[in-house]
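Pasting the structures here.
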Structure P
Amino acid sequence: MQQLIDRGFLERWANLRFASRRRQVGRFTGSHASPRAGMSVEFADYREYVPGDDFRYVDWNLCGRLDRLLVKTFVQEVDVPVYFLLDVSASMGLGDPQKAHYGAQLVLALSYLALRSLDRVGVFPFSDRPLDSAPPRQGMTQFSAILRLLSRLDPQGRTSLAEGVSGFLSRTRETGLVVLVSDFLSTDDLRDPLARLHHRGDEVIAIQILAREDLDPAIAGPVHFVDVESSDRMTLAVGPSTLEAYRKGFAEFQSSLRAAFVRHGIPSFVAATDRPLEALIHQDLRSGGVLE
């Protein structure tokens, strides 16, 4: 894969970070709020005392007034595991630039933002076969590991979100922010993998990467089609009615895809590979509440 990114490109949005929609419980100091009782700078709430609680956090003034033992809780700033599931199936090898290249650039840029916020970042490429991954870690040495991983990816195999999610869940135990990056051009049922992420408690974001040919094919005449994932072939005479049928079918597919995401409360975004990556990050992801 060609060079993914340069330092100047990354620094242009180095002040952004992920805006988690709910308080997270993490293991290390970071930049996201967590409902964990203990020493911290921000008071959160009171709760009833239970045996074993530290008496230092009992509010004795309230105890005298209410005749109840109430314990102070505090918000602690912690890291949030950020997991990227990147589709590297054969269909992601299409487009100019390749959808896989565009997706890898996006994952690398967002990984950089998360690592600067002291979050742990993990990257899990997927298709329908086992692939190397970068388990979640903190620090800029992890950025180098992610860069090496993404630089040697070669789009192959079929799109299988079910396989990707299954492999991801088997290799991680902690809930976090899961960013799905794929063209989602598959006949597979998305309900089960999305439900499994929802059931575990992960916060999920979906970013669909599409080539201009996916959105608006500019072809005419006898065309020989090859399915890059199944190798199925057909020759078709393409005219205005054929293109109109394609656009209608594609719009219906996109509508059903959005419905699947909405059903699980997943914000979703569509990115065309001929649109500058900076526009996607600064405009769509910020206005959509993913970044702040």
Structure Q
Amino acid sequence: MLKYLYTIIFTILFGVSALAQELKCNVTINSSKIQGTNKSVFTTLQTALNEFMNGTKWTNNAFSDEERIECSFFITINEYGGSKSSGTLQVQARRPVYGTSYQTIILNHVDDDFSFDYIEFDRLDFDLRSFKSNLTSMMAFYAYLILGIDYDSFSLKGGSQFFDNAQMIISYAQKEGYSGWNPYENANRKNRYWIIENILSSSYSYERNAYYKYHRLGLDQCADNLVEGRKQILQALSDIQRTFDSQSEISTPYLRLFFDAKSEELVNIFVGATQEEKSEAYALLTKIDSFNPSKYRKITRSTDNMRF
């Protein structure tokens, strides 16, 4: 299922007129916490951000409409005054699993440092090689993060160019005084800087490889060969354990990205496995994802079949 090869063939046969942008993105803004203010600015901004995310050409590759990456951005505004807003951003992205109607979550992340300046009807400009605004820089950062993870799931380290783009956004944004871009501002190393630093570090190469093994060799095989698919997923978890064992931090941003997206799915994968697979999966998961031990107990206690 080399979807990008299929896209190239489609382009040659039918031309570029039927091709779409890369993201199928839904942006929602919740401003219910803001009282006594004309909040039409957020309605306008929501429309503008949807147009920005879906209308920007993020890559040089050709996508058909069916191949667009489904994602959602849920912005909660906690404070607003003048042109300044701050709050949180939850980003979720999904990828289809071969031979099924199932969509697997590849990213489910909350950014607590979401702050920006915006006046109603401002134009949303973005340039990869300069800083235009914190708002478009953050949205573009997550667009490239989604693309990088998606491409990594189809080929070994296939998303490198997009992670490099995200790193370029960081390098320009660091000088502008907004939070979330610098290595020294978060003691827990859980901001945008550390996410990309982890992903591009050779110390995390086993985890990056695991994204491919988990999705392309694991999930994509499950419809035709469930036993082999689960075997590959277990091997992917073993690769992630190698990353975990090499780190001094109990939890790093890249490790958390994986398990924030996959913990529920992993339970569903292994509840119907053999007892040996259940035991191995439970031992791995409770070691490398100490945030969800009660969730993983369902694996050893259940007799259900695998459910997507």
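When you work out Kirkwood radius over Cα pairs in Å for each of the structures P, Q, which one comes out largest?
Values: P: 21.1; Q: 20.6.
Largest one: structure P.
Quick check: 5.1 is what I get for distance in nm of label points 7 Å out along Cα→Cβ at positions 49 and 281, calculated from one of P, Q. Which structure matches? Could you put the intermediate results ahead of the total?
Details: P: 5.1; Q: 3.5.
Value 5.1 for distance in nm of label points 7 Å out along Cα→Cβ at positions 49 and 281 corresponds to P out of P, Q.
Quick one: helix-only ellipticity at 222 nm (-39500 (n - 2.57) for each DSSP H run of 4 or more, over all residues; to 500) came out at -15000 when computed from one of P, Q, so which one is it? Numbers along the way, then the final one.
Working: P: -9500; Q: -15000.
For helix-only ellipticity at 222 nm (-39500 (n - 2.57) for each DSSP H run of 4 or more, over all residues; to 500), the value -15000 is produced by structure Q.
Who wins on relative contact order in percent (Cα under 8 Å, 6 or more apart) among P, Q, i.e. which is largest? Once relative contact order in percent (Cα under 8 Å, 6 or more apart) is worked out for each structure, P has the highest. Comparison across structures P, Q (criterion: distance in nm of label points 7 Å out along Cα→Cβ at positions 233 and 273) gives the highest value for P.
Only the coordinates and a few stated rules stand behind these numbers; no lab work does. If you're wondering where the values come from, they're calculated on a predicted model, not measured in any experiment. Cβ atoms are built from the backbone, for glycine too; each structure is taken alone.
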